[in-house]
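The following blocks contain the structures, represented as structure tokens.
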Structure 1
Amino acid sequence: MSECLEFIDLVSIGRLTENKLYSLLENFKTPRGIREAPKEHLTSIVGRDIAQEIISLKKDDRIKKQYEVVEKLNITIVPYYSPNYPNWLKQIEHFPPVLFVRGSVTLEDEISIAVIGTRGATVYGKGIAENFADEFAKAGVTVVSGMARGIDSAAHRGALKNNGRTIAVLGCGIDRCYPPENRKLMNEIIQNGAVISEFAIDTPPLAQNFPKRNRIISGLSKAVVAIEAKEKSGVMNTINWALQQNKDVFAIPGNIYSKASSGTNRLIKEGAIPVTSASEILESLGVEYTKAERTAKEIVLTEEEKIIWEALSFEPTYVDILSEKLNLPTSAILNVLLGLEIKGLVKQLPGMMFVKYFE
């Protein structure tokens with residue numbers, strides 16, 4: 001039996017907490033080592049009742065169905081000692097000993113920012129979340145969130161706009177989509193990042209799961225950005241985890257009369273860093289260049305190409321404006337822009353407008 005399936009057997013034991021599972025793995029190295037350990041050794045670590053459950057564990061229909069789900073959904077089970085486990089997550093206390101993953105977590109995801117906020121977000125809040133996540137993605141930063149309604153969903157969608165990477169951390173089994181209307185979004189995230197959970201397959205989205213989930217959201221991230229939050233909410237729980245993990249906390253100032261901003265405004269009073277643009281956060285974290293700009297630096301450009309490239313932005317610019325700004329003939333600029341377009345660094349839009357571009 002593969003190690004993946006052996007983990008399904010173990011995590012099906014409801015009373016086997018992550019701390020106890022971690023202790024067992026530290027002592028017996030693998031799921032098979034745990035199953036083959038003498039009962040008295042198991043008892044000394046997890047107690048007599050759980051030790052007996054491990055020894056007498058049988059593959060009932062429920063576990064067999066979970067095997068089928070793993071194969072059908074291409075779920076990977078990643079223990080903390082696997083080279084595929086994100087090393088930076090292991091830097092926090094109480095990291096999950098096992099992750100269920102759909103998609104992939106890569107080394108580039110170490111540069112990541114969590115974007116979080118209330119489910120009952122305003123149009124203003126969702127717009128900011130999508131815009132900030134879009135800018136982070138352009139900078140090659142992975143966006144981490146919880147795939148909940150409101151701010152979380154907007155953040156994931158913003159990251160996906162430019163084929164950026166994003167990670168969703170669930171408070172239920174990885175075979176479930178919660179909320180159910182996010183199924184299409186969930187599939188897009190899997191294709192452009194990862195959906196992960198520490199909970200066993202078929203675990204429902206119980207309220208007590210989400211505070212635990214939140215430590216992983218902050219643990220995967222270099223910093224946490226709170227867009228909108230009520231005074232008592234899961235957002236504030238995530239912030240508490242982030243502070244314990246010594247992560248930077250940023251907050252967006254909001255309407256003082258809006259309940260949706262009462263929590264974030266309080267965070268600013270208590271020391272969170274107030275920001276009004278994504279670039280402030282990127283600069284604070286030392287992300288100096290956007291993904292496209294880093295790519296441009298790796299591509300050999302002529303002096304003319306460099307000048308015109310620097311004059312462009314991710315907002316559409318008319319070629320006439322470039323000509324006036326650089327005091328160069330339109331024809332000469334168009335020739336250079338064509339070369340930059342061939343190199344995949346510029347995109348032409350209708351109306352003779354151009355933008356920096358990265359595919």
Structure 2
Amino acid sequence: MAKGRHIKRGARGALVAAIAAGIVLLLLGGVSFAAYRYDQASADRILPGVTVAGVDVSGMTRAEAVAAVKITADARLAERLTVHAGGKTWTVTPAELGQTADVGAAVDGALEESASVGFVTRVWHRLRDEPVDIAVGLSFGNDSSGVDSFVSTVQGTVAQTARDASMAVVDGEVTFVHSRPGRALGTNVSSHRLLAALDEGATSVRLPVKTVKPKVPDAKLGKSIVVDRTLNQLSFYNGFDLAKTYPVATAAAGYVTPAGEWTIIDKRENPTWTNPAPDTWGADLPASIPPGPGNPLGTRALYLSASGIRIHGTYDVGSIGTHASHGCIRMLMSDVEELYPLVPIGTRVIVF
């Protein structure tokens with residue numbers, strides 16, 4: 001009898017234990033199901049402790065987080081960037097240079113980070129409102145066309161064309177213009193510097209301006225001859241300096257010493273004269289005259305780019321200071337011999 005009672009009591013204990021275990025399992029299952037339902041219901045909200053670009057987006061929906069982060073992004077895009085170039089200053093914002101912020105992608109990243117946390121950990125942090133300490137960055141994109149357009153504006157303001165040294169005759173007066181260096185913006189380097197400044201969130205940037213040298217600086221103006229047909233005077237300049245003036249003869253009535261800017265294209269000692277007009281005024285003259293007394297070109301001749309025109313010596317001393325030639329510019333023999341070695345081929349000749 002005692003043995004039978006013992007068996008029945010053991011069976012009852014096992015049953016009770018089984019029932020208790022079942023209840024625990026049911027309770028655990030219920031808790032798990034409740035936790036699952038809670039997690040699912042909260043899936044559209046970011047875990048506590050998540051920040052985007054330093055903005056706490058804990059518990060926010062995507063729309064709420066986008067709105068919150070956009071405030072910070074817009075503030076960054078509206079910051080003033082001071083640009084220095086060529087002694088001038090511009091103030092521009094990243095937004096005006098075409099920079100944008102991908103707020104939506106950053107918030108999506110925060111939601112993905114929340115979803116990647118384990119189920120139990122996720123529920124635990126949500127229930128206890130315990131921060132997970134996750135920081136998501138905000139990406140800014142740059143539109144190079146906006147930067148290039150701004151650089152073009154700066155270039156148009158600071159650029160200065162180099163000025164060559166020059167001389168000219170204006171209203172009967174010889175005038176000189178001194179050379180001046182120009183300047184230009186280094187556009188490629190400037191674009192890269194601006195993009196780097198935007199990426200770094202800088203508040204100031206200096207763009208490089210380079211000096212452009214003139215092709216003809218003052219020291220290379222060279223030598224020039226100026227012939228005044230009214231005064232019958234030839235002036236020889238070495239750069240900006242008047243070196244010497246000489247009396248000359250220019251075209252007689254009915255002939256022309258052509259006005260304009262010409263160049264010395266050749267020079268001859270003891271030249272042979274070739275008759276330039278055998279059918280008109282030179283009809284009674286020989287086809288050519290060799291060097292020596294009576295040669296119309298004298299002992300020296302400088303050939304101009306103006307067709308048939310020369311600066312040359314003459315044996316007709318009395319014609320100097322008058323309008324007497326057929327178009328050439330006559331000089332005293334001693335004067336042309338003095339001038340000749342000073343004048344290289346390529347020398348500028350201005351006749352007015």
Fill in: Of the structures 1, 2, the one that 24.5 was derived from, the read-out being mean count of other Cβ atoms within 10 Å over residues 147-154
1
Worksheet item: Upon calculation of FRET efficiency 1/(1 + (r/R0)^6) of positions 203 and 235 (r between Cβ atoms, R0 = 41 Å, to 0.05) from the atomic coordinates, which of the structures 1, 2 produces 0.95?
Response: 1
Fill in: Of the structures 1, 2, the one that -11000 was derived from, the read-out being helix-only ellipticity at 222 nm (-39500 (n - 2.57) for each DSSP H run of 4 or more, over all residues; to 500)
2
Practice prompt. Assuming 0.95 is FRET efficiency 1/(1 + (r/R0)^6) of positions 259 and 339 (r between Cβ atoms, R0 = 35 Å, to 0.05) as calculated from a single structure, say which of 1, 2 it is.
Written response: 2
Worksheet item: For which of the structures 1, 2 does the calculation of P(r) over Cα pairs in 10 Å bins from 0, in percent return 5, 15, 13, 9, 8, 8, 8, 7, 6, 6, 5, 3, 2, 2, 1, 1, 0, 0?
Response: 2
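Coordinate-derived values only; no laboratory data. Just so it is clear, the structure is predicted and the values come from calculations on it, not from any experiment. Cβ atoms are built from the backbone, for glycine too; each structure is taken alone.
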